[in-house]
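Okay, got some structures for you below.
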Structure I
Amino acid sequence: MARTVKNQENGVTAKQINVLVVDDEEAIREMIIIALARAGMKARGARDGNAALLKICEEKPDILLLDWMMPGMSGPELTRRLGKDPLTTDVPVIMLTAKVSDDDKVTGLNAGADDYIIKPFSPRELIARINAVLRRTAPGDHEGKIKRGPITVDTLSRQVFFGKTPVHVGPTEYRLLEFFMTHARQAFSRAQLLDHVWGTNTFLAERTVDVHIRRLRKILAVADLDHYIQTVRSHGYRFVAEDA
């Protein structure tokens, strides 16, 4: 997941973008990782589709840079697989390809890619494409804000507001609230919430979810909004606001 960092050049606090680079050519993979790190992004690498799946389980990236031609599992095949998994279906994908025909472009986009970039490319162009895709696919409005009823979550500053009043929310409760607000009215089991909010590489008891739900409801109760989180009997929880 992205974390908050301070840009040394302009002093602006923003979310550090977490990028997973999947390419079987080590030289290209390392070149991209270095360029992204210089741009203030957190970049990791994987040599093929199977290695990428393991990396994604360890830590879900904000965006995937994916080579088209790889041994074992091609870029489009991996993209389709990620699109079928509820945990990764919202991860945007930029395809890195030397293929330039219209049919190839259509194949990549139909597989679920959000953009493609033709090799060779400059680091400057790649970073611009990453930022453009993230702006299009980011939750909330053009300012990164998600609003449900009187609650506003600012996904850039990671702040929560009731109306115009800022509210202190712990990091886990923040992630839980942001997830609920971007998936309003959908019911999730405790196991699903553990996967989505805590990550698939965490081994926690399902009652952990109940503890943080109680904490989040206590925060919402200050504004009489604790009823937004509904218990779904024999299943888990869902978030329902007046305008959701």
Structure II
Amino acid sequence: MRSDDLPLVRQLDLFSEMAEKNFEDLMQAAYLQRFPPQVQLITEGDPADFLYIMVEGCVELFASANGRETTMAVVRPVSTFILAAAIKDAPFLMSGRTTEKSRVLMIPSENIRHVFAEDAAFARAIVRELASCYRSVVKALKNEKLRTAVERLANYLLRKHAEQGGSGQLLLPVEKRTLAALLGMTPENLSRAFATLDPYGVEVKGREIHLHQVADLRVLAKPSPLIDDPAS
């Protein structure tokens, strides 16, 4: 692992307060791997032998059943994924593949569990991380169960618009097929939802979106901090 990558990992909330020796032990046991696009890193149902940390690139987490497949999340640097499975020594509930050239740090789950039992600061950080993940799942369920497809899309666009500077335009960070799955709809329903937003000033040019009437879009979307605020 390159020395300039270590601070990126160390500053993650998961590792920032743990003892230096324990952090060094985890890094010495870790593997930093480079992957091209469309490489499957983990498979649903397999044992979670490693905790994964995105250092560079992007990973799509997805699940399948009865011949159907859907995107569950998109992971970007610098962040962890599959933490719960690593801590529980349980099978993966999702599969994961790279969507672009990526660098992924892999820490053996056995080492993670050992330090979890020995380092109180690390254990507290893991509890915080898992609590945040749980709250994210609840927000996602509320978003899907309490909003129409058009409302889900409108709120997504408002969030990305704010994250990208609020200039009146934004670039979709994922393909529309992936976006449809993330929002719990088919690609056809996503196209219809975009068309429904046309009177609210939403102009679509591929993955580039222009928002000409942000205030009107916000009235339609009715954003809620208990669903849309990632910090709450």
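What follows is calculated from the coordinates using simple rules that are stated; it is not laboratory data. Note that the structure is predicted; figures quoted are calculated from it, not measured. Cβ atoms are built from the backbone, for glycine too; each structure is taken alone.
I, II: which one has mean count of other Cβ atoms within 10 Å over residues 18-25, as calculated, at 22.0?
The read-out comes from structure I.
Further, regarding this structure: For the read-out distance in nm of label points 7 Å out along Cα→Cβ at positions 98 and 170, a value of 2.8 was computed from one structure; give its label from I, II.
Checking each candidate, the match is II.
Same structure again: One of I, II was used to calculate relative contact order in percent (Cα under 8 Å, 6 or more apart), giving 19; which? Numbers along the way, then the final one.
Working: I: 13; II: 19.
It must be structure II, since only it matches.
Next question, about the same structure. Work out which structure the value 1.4 belongs to, where distance in nm of label points 7 Å out along Cα→Cβ at positions 26 and 114 was derived from one of I, II.
Attributed to the structure labelled II.
Going by mean count of other Cβ atoms within 10 Å over residues 50-57, which of structures I, II comes out largest?
On the way: I: 17.5; II: 21.2.
When mean count of other Cβ atoms within 10 Å over residues 50-57 is computed for each of I, II, structure II gives the biggest number.
Matching task: -13000 is the computed value of helix-only ellipticity at 222 nm (-39500 (n - 2.57) for each DSSP H run of 4 or more, over all residues; to 500). Pick the structure from I, II. Can you show the working numbers first?
Values: I: -11000; II: -13000.
Going label by label, the one that fits is II.
From which structure (I, II) was distance in nm of label points 7 Å out along Cα→Cβ at positions 58 and 218 calculated, if the value obtained is 3.5?
I
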